[in-house]
Structure I
Amino acid sequence: MQYRIDYADLSLVLALVRGGTLARAAEILKVDVSTVFRSLRRLEQALGTVLFDKSRAGYLPNAAAQLLAQQAEQAEKALDAARLGLEQGREAVSGTLRLTCTDSVLHGLLLPALARFMPDYPALELELTTSNDFANLSRRDADIALRLTTTPPGHLVGRCLGAVPYVLCAAERYLAQQASDDPAQMTWVAPDDFLPNQPSVVWRRQHYPEVQPSFRCNSMFSVAQLARAGLGVAALPEFLVSQGDGLRVLEADLPGCASALWLLTRPDCRALRSVITLFEELGRHIRLPSALGGNG
């Protein structure tokens with residue numbers, strides 16, 4: 001009769017994979033080292049296969065052990081979700097969702113929001129990708145998108161989380177070295193031709209047509225990083241600028257340069273409980289900053 005693996009076996013393998021040594025595995029399992037050693041030998045004999053290769057570095061899992069460890073992690077998450085569901089008196093939200101956004105939205109808005117609520121959903125897994133287009137959802141490469149746009153595609157459904165104004169800013173140390181306070185006389189950092197219709201590009205060409213940026217990047221987050229490093233002036237979404245980060249706002253709420261943050265999904269996903277939950281939590285926890293004051 002084939003041996004039937006139980007949760008204790010999975011916990012043993014997972015502890016050894018995570019710990020790498022008998023001693024560390026024993027600490028994780030809260031047993032002594034000899035118990036871990038005997039349990040591993042018993043399991044390998046029952047399965048008729050070796051799970052770990054012993055080396056100077058410790059116990060190295062082979063493919064079979066890695067597969068068992070993956071199953072153990074899933075069982076661990078399922079138990080955590082069941083406990084949380086009992087504690088909160090509701091069914092646990094589970095599954096895997098694929099979310100796409102730009103890197104600026106990821107770092108400036110999404111990550112702080114996820115840190116606030118994702119610990120409450122141990123059985124919900126997110127796969128995050130950064131992209132500047134909507135094709136991800138159209139190709140079903142993603143389930144949810146966070147996008148800066150004023151005209152979301154008609155084939156997607158969702159809601160607007162708020163307006164996103166732009167500000168013109170530069171690092172304090174860069175401004176201290178300038179002979180003039182006229183932005184037209186300064187070095188500019190801007191998106192490259194990969195983002196030709198980006199609001200800051202359109203605004204700059206209208207208000208500073210003579211400016212030729214010295215630094216071009218394929219993402220707004222990179223533009224912000226270069227400006228923060230003191231390489232020049234840049235027009236940025238307001239959420240990428242915060243008090244105390246070394247940037248000074250020269251012009252706030254740039255006229256004609258604004259966008260909005262949209263939370264979007266495909267019509268076939270909008271009824272999924274995991275999507276509904278993530279929509280509610282992101283809508284509650286994403287915090288667009290209040291208007292920043294400027295000198296211009």
Structure II
Amino acid sequence: MGISIQQLRAFVATVDAGSFTSGASALGVGQSAVSHAVAGLEREVGGPVVRRGGAAVVTPLGDRMLAHARSVLASVDALEAVVRPATARGTVRLAAVPTVCQGLLPRLRELWAVTLPDVDVQVYEGDDDEMPEWLEGGTVDAAVLVDPVPVPDGGVVVARDEMGAVVRRDHPLASSAALSLDDLHEDGLVAGGGGCEHQIQRMHELAGQPFRWAHRVREMSTMFGMIQRGEGVSIVPTLGRVMLPDDLVMLPVEPRYVRTLVLSGPASRPWHPLAQALVDAV
């Protein structure tokens with residue numbers, strides 16, 4: 001089998017961009033070059049990896065290959081960065097959960113813009129569970145991990161923030177000094193939203209209560225909409241305060257729970273030098 005790095009790059013770029021045209025644009029080459037590269041890959045592996053016609057959709061064979069292709073390309077990129085001149089230059093992919101993307105990354109990116117002016121930090125937003133998977137699979141080069149145990153070697157704590165209760169501004173308890181889990185359950189707890197479910201579950205464990213919810217959602221926009229309509233209340237990290245609509249407020253919640261945010265590269269493969277540069281600059 002003679003699979004080339006160029007074929008893998010064309011395959012991954014096409015899948016990520018959603019079409020051969022967009023994949024070619026991302027790579028800075030012509031569409032025909034990407035099409036030929038993917039076709040060559042398909043000859044090598046014995047079957048189609050992307051379905052043609054309209055959007056480029058990965059096939060079952062392509063799906064089985066995708067994580068491995070990303071890992072290979074991440075390793076090649078790291079190797080190439082090692083042998084380049086010492087000046088930090090290039091693109092690094094960084095993953096974080098929504099509250100970190102909104103409440104912390106703007107400050108970090110301002111810092112990196114000054115200390116690493118030639119480094120382009122591309123942000124990938126996902127949930128808690130996706131961070132280590134993307135990191136170890138090569139989808140991203142670095143990630144802000146939430147409450148990692150243990151803290152990865154080389155990782156650095158970039159922030160700690162507390163979990164807070166979110167209620168409507170006109171809620172009867174909106175002027176309270178703090179709310180308990182029982183207070184929140186009376187109105188119906190909306191759990192999930194931005195990958196915070198592990199922390200909410202841990203708060204219940206610390207309080208000796210079973211983890212229960214009235215609604216379970218994925219997107220924070222869905223959560224905030226339900227709270228605005230009076231369909232429940234929720235618990236969100238304080239970094240998420242910047243995301244709150246004007247008619248919602250955040251209050252302290254008991255038991256107090258503080259989460260730790262760690263910027264790190266992967267544990268199972270060498271770090272991309274630019275991932276190390278991000279950590280060193282913090």
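FYI, it's all coordinate maths here, none of it is from the lab. Only a predicted model underlies this, so the values are computations on that prediction, with no experimental measurement involved. Cβ atoms are built from the backbone, for glycine too; each structure is taken alone.
For distance in nm of label points 7 Å out along Cα→Cβ at positions 46 and 126, find whichever of I, II sits highest and give me its label.
When distance in nm of label points 7 Å out along Cα→Cβ at positions 46 and 126 is computed for each of I, II, structure I gives the biggest number.
Of the structures labelled I, II, one was used to calculate P(r) over Cα pairs in 5 Å bins from 0, in percent, giving 1, 5, 10, 12, 12, 10, 9, 9, 8, 8, 6, 5, 3, 2, 1, 0, 0. Name it.
It was calculated from structure I.
Kindly point out which one of I, II the value -11000 was derived from, the read-out being helix-only ellipticity at 222 nm (-39500 (n - 2.57) for each DSSP H run of 4 or more, over all residues; to 500).
Working through the options, I get structure I.
Here semi-axes √(5λ) of the Cα gyration tensor in Å, for residues 22-109 alone was calculated and came to 34, 20, 14; which of the structures I, II was it taken from?
It traces back to I.
A value of 3.7 was derived for distance in nm of label points 7 Å out along Cα→Cβ at positions 70 and 198; which structure in I, II was it taken from?
I
Quick check for you: by distance in nm of label points 7 Å out along Cα→Cβ at positions 6 and 118, which of I, II is greatest?
Largest value of distance in nm of label points 7 Å out along Cα→Cβ at positions 6 and 118: I.
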